[in-house]
Every structure is written in structure tokens, then in C-alpha cells.
1. Of the structures labelled P, Q, one was used to calculate FRET efficiency 1/(1 + (r/R0)^6) of positions 20 and 140 (r between Cβ atoms, R0 = 35 Å, to 0.05), giving 0.70. Name it.
2. Looking at structures P, Q, which one was mean count of other Cβ atoms within 10 Å over residues 68-75 calculated from, given that it came out as 18.2?
3. One of P, Q was used to compute distance in nm of label points 7 Å out along Cα→Cβ at positions 116 and 164, and the result was 2.2. Which label is that?
4. A value of 6.9 was computed for distance in nm of label points 7 Å out along Cα→Cβ at positions 28 and 172; which of P, Q is the source structure?
5. Once mean projected area of the Cα convex hull in nm², for residues 84-147 alone is calculated for every structure in P, Q, which label goes with the largest value?
6. helix-only ellipticity at 222 nm (-39500 (n - 2.57) for each DSSP H run of 4 or more, over all residues; to 500) was computed and gave -12500; which structure, P, Q, did it come from?
7. Given a value of 14.8, 44 for Rg and Dmax of the Cα atoms in Å, calculated from one of P, Q, which structure does it belong to?
Structure P
Amino acid sequence: MRHEIIMSGFGGQGVMVMGQLLAYAGMLENKNVSWMPAYGPEMRGGTAYCSVIIDEGSVGAPIVTKPTSAVIMNLPSLDKFESAVAVNGAVIINSSLVTKNVQREDIKSYLVPINEIANELGNIKMINMVALGALLAAAGVVEKASLMSAFAKKFASKPKMVPANEEALNKGYDYVMKLKAE
């Protein structure tokens, strides 16, 4: 199955790392991938987004125009990308910062208090892992084990970070699984 994902938020929220980890996990599953970053006027604090494509078949251009899923970390990102999401697509919304839901009825949205979950875990910097866990539960893009392997390889010089970030991934995953069960 082809997954085309947009991840968007403020600079400093770990959006680019989310995309890199997702693409790396896809590679670990022997899939073809692309990752393309885009930045607003500032690296930190400005708008940043990336697109990721994961497919068992070939990936041509890295441009995503109709994402099958999106991770929305702030309100400007929701305003920008909601209309682009494909019919029946999944949208993860950071309800800690975005106070409204999608307006469309032909996509699935999951309001996840990403910042609060990361704070409960003791580190706001783990919001990107909470968001990735939520995405995996909503869209099944890659396996959790593949994502954690990608994380461990990317942060090989900091192995003590792995257990806490795995917990963050699982918290985001579990949150969306509960929403889906309701």
C-alpha cells in the first residue's frame, strides 16, 4: 500500500525528525521511500513541514499533493493542509495547540493531546514520538518495531533515550487505539 504523509508544525516541534524516522523505518521494512523537508521563514518558531512517501512499489517524484494521512501540530498547519488530505485519509491533530477539528466529514480525524502526553512523560521534546505513535495507530504506515529500530540507529550515540521515546510512541499509539474503539 502507498502511504503519502504530510507532517507540519512550528519549527522546533521535531517535524523533520518525525519524517526522517518514518522514512528510515520504511527503508528498514524494505520499502521505497522519499522524504522532502520544507521550511518557513525561520528554522525555529516558523512553519515547517515535510512529506514522506512509503510504498512497496516505486516512488517517483517526492511531492505529496493528496496525502493519505497528515500529522498537524499547530493551527496554521491545519488551515493549510486539511483540504489536501485524500478522501478517507487520517489526520492526527495536536489538540494541545489546535482548538478546532477538521471541517470535512470525508476524512478521519484524531484529536490527541500530544503536548500533555509528552509532559506527563516528563519531556516535552518527545511530542514528535507521541505524534508518530498516534499516526501508526491511525494509518498503519510502518510497524512500531521498525520505527523504534530507526530511532535507535539515528540516535545511536544516545542509547539512554530509547526507552523513554518508546514509551512516548506507545502512549500516542494507545491513545488513538482507544479513540478508534469508541
Structure Q
Amino acid sequence: MSKPVKEMIVAEYKRRFENIDDAVLVSIRGIPANDNNRLRLGLAEKEIRIAVIRNALAKQAMEGTSLEGLTAALDGPSALAYGAGSVVTVARELTTWAKEVQLLELKGAVLDGTQFMGPKEVDRLSKFPTREEALAENITLIMSPGAKLLSQITGPGGKVMAVVKSIEEKLEEGETISKIA
């Protein structure tokens, strides 16, 4: 391949991956065509893209970016999976697909500059909460003391209202109230 062609490919990689901060590196070598198509279509439904890359050129393109941590895993046939709003979602989907498509190899991932190398690390990443899930957990934790305080404040008032309601019902039925317990 000529030097101008390589430069064009590196420039295309840079353009394509410039807004991608987190991704999963996989190998799809040897996957039968039907399985490969099912995999790609299944991932596309979840807005996950897979781009087959040339290692040496990808290393040049990733230099100085947040994806640079993946260059250590660029060995052999490689493809970059990204999208779905969160690399955790990408890792979850690929981990699920790796159980179904035996030749799908999970090589590594990067999340906020943290490297996850190997299938076990990618599996560990897939168990992380997504940004939305983490926000929901935090909101629940923040709101929990307030909800408990509110129930403590309204609890005694509810008991008083139950006694008042009981007295009201007895008075409506014409009973006399001799003692309040």
C-alpha cells in the first residue's frame, strides 16, 4: 500500500473516531458470514457500530486520543465497536454475543481512559452501571433521607387522623364517646 493511501486511511480513522472517547476492541476473524451478518445487524439495532481496522494505521490515528489505551491490544485482526451512548452498553451486548458466536473474541476496552484488557476485563466492564443507571442510583440515594424524613413527619399526623376519623364515624352512627384510647 502506498504512503498516500496509508495517510488517507489514517486521516479517515481520525475523522471517524474523533468524537469517540470509549470503545471495545474485538476480533471477528473466522466468524461465518451468516453469524457475522446477524451480529452486525443485532448490534446495529442497538446503535452499535463495528469498524474493521488496520492495526498499524489505527495506532497512528489513536495516538494522543482517549482511545490510545487500546493500542496495546491491537494485535491480529481487529475491529472497533462503539456507539449506543455508553461503552458499558457496548460491552454488555458484545459479551452476550460472545456467548452465542464462539469466534467473537473480546480483546479489550477503554472507559474514561481506563483500560480493560482481555475478555474477563471486558466482562467486568459490562457489569458496570451505565451513566443513566448511575444517575438513577445517586438520585435514589439523595432522595432516600428526605423520603424517610417525610414519612416520619407525616406518620404521627396520620395516626391522629385515624383517631379523628374513628370518632367521626362513631358520632355519625349516634354512639357516645366515653373514652379515647
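Values quoted throughout were computed directly from the atomic coordinates according to the rules given, and no laboratory measurement underlies them. All values derive from a computational prediction rather than experimental measurement. Cβ atoms are built from the backbone, for glycine too; each structure is taken alone.
1. Working: P: 0.95; Q: 0.70.
The read-out was computed on structure Q.
2. Details: P: 25.4; Q: 18.2.
Computing mean count of other Cβ atoms within 10 Å over residues 68-75 on every structure in P, Q gives 18.2 only for Q.
3. Numbers: P: 2.2; Q: 5.5.
Structure P accounts for this read-out.
4. On the way: P: 1.4; Q: 6.9.
Computed on structure Q.
5. Working: P: 4.8; Q: 5.3.
Sorting by mean projected area of the Cα convex hull in nm², for residues 84-147 alone in descending order puts Q first.
6. Working: P: -12500; Q: -18500.
Derived from the structure labelled P.
7. On the way: P: 14.8, 44; Q: 28.7, 104.
Answer by label: P.
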